[in-house]
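Colleague: In the part that follows, the structures are each spelled out as structure tokens.
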Structure 1
Amino acid sequence: MIKYFFLFLFFCNQTFALEKWIINDSKSSINFSIPVLFTEDIKGNFKKFKGFVNADRTNLKGVVNIEVDIESMTTNYDLDYADLIKGDIFFDVAKFPKAFIKTKDFVINKDNTAFAFATLNIKGKEKDFKIPLSYNLEGNNKATAKGTFNFNRSDFEIGTGAWSPTLILKDEVTVNVSLSLDKVK
């Protein structure tokens, strides 16, 4: 399967002259926050993730794919609730260890902005989003990209049973992505 994936990327590169970029996770971040009534909001991040960007700057199009290791999540509530958050009520890490952001279309604007029309997959559930991004090229081999998007945790069954109501633990999750990209030569 991996062999066919790389073969596909090779042909895409030959046909469309795509630039390949790899996410440098040591210089990148994926953070999230969820409002909580009467107490401190949940704030967290993921320590492990990987992905790539294929960009055709001539035709202003591209593809972005990111795989997030849910087990690597840390939050400001880990001391008391880490097992609950990673358990079946919220993220069910044992059953769904990864989340994915995969673009269906990626439009690059000439003003250093872009839109990723992406599918977010958490716990085997998918939802489509339009994610606004800004990017900056740093020479020929480095780039940064930043974006923010929101989703409802209830769409992915993050918080079931007694945790599904949204009066105390709100529904809207805000995700901030800051990516450092290295061009593949």
Structure 2
Amino acid sequence: MHPDLETLLLDQQQILERTAQLGEAITRDYRGKDLTAVCVLKGAALFFSQLVQQIALPLTLDFIQVSSYGSSTVSDGKLAWLKQPEFPVAGKHILLIEDILDTGFTLWNVRQKLLGQGAASVKICTLLDKPARRKLPQIQADYAGFTVPDAFLVGYGLDYNEKYRNLPYIGVLKSSCIAQDTDKAAPPQQQSKRGV
């Protein structure tokens, strides 16, 4: 386990096994439908790459990147699209694949925009669900890997200041690591990611 972690929450085997189960459920539910799996960058990249391999259907892959924080650690309530979908979404069944569902603000806005562009449906698949921080209770995951406590998590795509994404497991970051980083000039970018 990485020395900056307080505890290990989910090991790699647990994540892979649960991802396979989610893939089976998605395969069953979308059989016969025109599915586009959309990765919400950057955090979902590792989970996305594993999950789509478990979906036994023809599907289109796409990627988006959004931010509701800019350089701040507190959301200003405005969503900036850093990367738009490359393919038309009209008439498609969209599965948004995210690393963590937290407040729900970002995914609510993304879903509304895609529906406004004519998507036949927009569902959410998240590796982690953190309901304790949900500010928009109407946003729920259609597929969720694990329900997690209200702690600062890193690994398997989740980062703090762009670090720890490549860890093959998920753990709780030591508060001392966050405290040390906030003393530096650069704002902690991963705190902003927790607004998803």
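Colleague: Given a value of -8000 for helix-only ellipticity at 222 nm (-39500 (n - 2.57) for each DSSP H run of 4 or more, over all residues; to 500), point me to the structure among 1, 2 it was derived from.
Modeller: 2
Colleague: Have a look at 1, 2 and say which one yields 14.4 for mean count of other Cβ atoms within 10 Å over residues 126-133, as calculated.
Modeller: 1
Colleague: Using Cα Rg over 2.2 N^0.38 Å for the comparison, can you identify which of 1, 2 gives the largest number?
Modeller: 1
FYI, it's all coordinate maths here, none of it is from the lab. Everything quoted here is computed from the prediction, not taken from an experiment. Cβ atoms are built from the backbone, for glycine too; each structure is taken alone.
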